[in-house]
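> Given below, in the form of structure tokens, are the structures.
Just so you know, all these numbers are worked out from the coordinates, no wet-lab data involved. Note that the structure is a prediction, hence the values are computed from the model and not measured. Cβ atoms are built from the backbone, for glycine too; each structure is taken alone.
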Structure P
Amino acid sequence: MKITVIGTGYVGLVTGACLAEIGNDVLCADIDARKIDSLNTGRIPIYEPGLEGLLKRNAAEKRLSFTTDIRKSVDFGEIQFIAVGTPPDEDGSADLRYVIEAARNIGRHMNAFRLIVNKSTVLPGTADKVKQIIKEELSAREIDIAFSVASNPEFLKEGAAIDDFMRPDRIVIGVDDERAARLLRSLYAPFQRNHERLVLMDTRSAELTKYAANAMLATRISFMNELALLAEKLGADIDLIRRGIGSDSRIGYHFLYAGCGYGGSCFPKDIRALRQTARENGLALRIMDAVEEVNATQKNVLADKIFQRFGDDLANRRFALWGLAFKPNTDDMREAPSRILLEALWRRGAAVSVFDPAAMGEARRLYGERSDLIFAESPMEAIKGADALLIVTEWKAFRSPDFGMMKSLLKQPVIFDGRNLYEPSLLREQGFEYFSIGRAGRSL
């Protein structure tokens, strides 16, 4: 098939590369000329394991190309994926300006049937808006061309996006006509050779499914984080509790890890958009309100522990921070807990030496050069002479360090672990003061 992907951000690039990988001819389009020039020379603007190799291979084999030419992109693909950004508006709702502009461009230039597929995260009713906009553009041109609009939300985890796309748990398709359903069934047939993964529904249900999925996952995280606060008060251990409830097949283990809060480009934005949509429709989503409130509180828990141990005046102190990205295997720092912690420490006069395997460049872009932010070349370089180690991202590289070396390098053997990476009793045996989340008094 010939496919156009509009937007070369995270979702657009992964979608384009993976669809090209299974043999489709894919043209990725973007209005950002610098980004397209970079992609045409083999450089990608994001960090995602496996993506760069996939892009280069499919570009070399002429199955994947990039353009800024809008007319060319509309002419190219019978299927037109819209994978542009939907950033939060001032009221928290999803900003659809880029989706609307993409739809207008399709309506202005299409000369044959097109299936327009919303891959961007959009609220229910967006497919109807896209359909109306294309009708308006065709009417202005005084032509009548058949087209369909579908919803196909993405469920990609940053750091595992290629595997998620190539081996999906489910493929959600929202359609209003049989032609669109038939085309998308054909497109996704290579992903269904082992068992049926396609879930067919109407467009509004598909659009809401994306938000519902993220809302459920965010709820599980906030639920465990709130229980972790209670566990500390009661002398219980949230990790043991996780094992106890996760063994129930009705609950499972996924997204039940207590920590220092969620961040990233999806959960915070989508929860706010869902809440705003509910308000616009006269509803209060009380569970979603609580999820966001709990998460905001949790992002300050690690800082509060540091202040209790070292006091509010942190002038002349330097802390080592392991992890900047909101999760492992990405360089994404959007709404990352590390940012809340860094800024809280700076306000109290502390300096911070940081290390992250992927997000150092993003931190430089966000904060620039400043005397209280030191970029270390390695985890051990970051902790040398520091008053304590702070862990906020659970990179594999941090899971099994040389604790003897750590103890010798730190000014004092203190660790604040926002991701519960280590066994408390082991750290205490080695002479560390060890502060984690929701694991007071653990000795097992």
Structure Q
Amino acid sequence: MGIVCPLGNDVETMWQAVLAGRSGVAKTTIFDASAFPTTFDAEVKGYDPSQCVPNLDLHRHCSRGSGFAIGAAVQACAQAGIDIEGTEPRDGIDRTRMGIYLGAGEGSLDTETFLASIIGGWDAEKAEMNWAKANHVSYTQMTRHRELEQEPNMAVAHIATLTGARGPARSCLTACAASTQSVGEAMMLIRRGEADVMISGGAHSMIHPLGLTGFNRLTALSTRNDSPETASRPFSASRDGFVLGEGAAIVILESLASAQARGATILAELIGYGSSSDAYRVTDMHAEGRGAVQAIRAALADAGLTYEDIDYISTHGTSTHENDSIETLAIKTVFQERAQDVPASSVKSMLGHLIGAAGAAELITCILAIRDSIVPPTANLNDPDPQLDLDYVPNAPREMPVKIAMNESFGFGGQNNVVILKRYDDS
């Protein structure tokens, strides 16, 4: 597993920050956001992709999100013993049996280039656009910038170049549920025998003027500009929206036979996946959480479990009024009398919302919870919503055995994806 995120650019740094309850949220620095309703975000800090790969020239035009994906993939491959760019593969993996599946977002929009082309192409005398001139201005401006990518599948292409993976190459963009979908469907590819190894997860950066404008117009973002560090407060009575973040999280999925043949260190076992659509509205969740309930039950059925088997729930927990209320209702609907007894926390309270990378980042915290027998907290939960009465692990991590964890991701458009993993038992 590998990660590049607002709490650190490797897994252990991120994990220690989560357990300490540190916030990755601060004032926006990528561009001047002072005129926006929200003037803060959760940015990746101190990351340089040139430190990750031996030949950065192959990736010189990568978008910000693709650059994060490269760094996270290098970490994950190193831990998994997978050879990367510049080496003859000696890891025992047939590259035609190694694939990639990412939940990856569109590239950062080059707003300045777009505006320059529009302004440069405007013919004031004719009061019309000269598109040939606009195109020339756009091309001239773009060649001055490193980030030329826009297509969301480019992160997959970069990782394929990096690793030599020639198996299934897929990308999905199902909003905040994308990387959980990618992990679940990558698992299914291995189950069906279409691959032995899948590099999976997500990468995204929407911290640009258009991204901020869109989420502000939806009133989805917190506007707590006086206290950015505490703005993400899932399940609190005072929650007022999520905090926009960015990053990448990558996990290596492998069939048991392949992992054992290579002598790979197995971190956990992925055992269940459930997916559904609300078929309701393009932004709001169904008021009764029907899609979330369906996805949770489908994941349990796929894993051959009941709700009584789950030790910990990594919630979607965005800090919006609607999500936290409906997600709580969905958990109560599925877990019935046991709902209040299962710890259910949200690391978005510290990480911010990594959009397409969120689910995979939270999956990594589930793996670490299993490894270290400790459940991460929900930070900033100082004024619990009286209508939300689950065990949200407020403000401090909890030492407890975790054998089976469930990770929930719910995206705009009613996309619901849930995965279940367990401690690996080699007996």
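> Looking at structures P, Q, which one was helix-only ellipticity at 222 nm (-39500 (n - 2.57) for each DSSP H run of 4 or more, over all residues; to 500) calculated from, given that it came out as -10000?
The correct label is Q.
> For which of P, Q does percent of Cα pairs over 39 Å apart, calculated from the coordinates, equal 17?
The structure behind it is Q.
> If distance in nm of label points 7 Å out along Cα→Cβ at positions 14 and 230 is computed to be 3.4, which of P, Q is the source?
P
> Determine which structure produced the value 4.7 for distance in nm of label points 7 Å out along Cα→Cβ at positions 134 and 334, calculated from the coordinates; the candidates are P, Q.
This figure was derived from Q.
> Moving on. Which of P, Q yields 34, 28, 17 for semi-axes √(5λ) of the Cα gyration tensor in Å, for residues 126-293 alone, as computed?
Source structure for this number: Q.
> So relative contact order in percent (Cα under 8 Å, 6 or more apart), computed for just one structure, reads 21; which one of P, Q is that?
The read-out comes from structure Q.
> Oh, and also: Comparing FRET efficiency 1/(1 + (r/R0)^6) of positions 174 and 398 (r between Cβ atoms, R0 = 30 Å, to 0.05) across structures P, Q, which is largest?
If we compare FRET efficiency 1/(1 + (r/R0)^6) of positions 174 and 398 (r between Cβ atoms, R0 = 30 Å, to 0.05) over P, Q, the biggest value is for Q.
> I have 2.4 for distance in nm of label points 7 Å out along Cα→Cβ at positions 182 and 310, calculated from one of the structures P, Q. Which structure is it?
So the calculation was done on Q.
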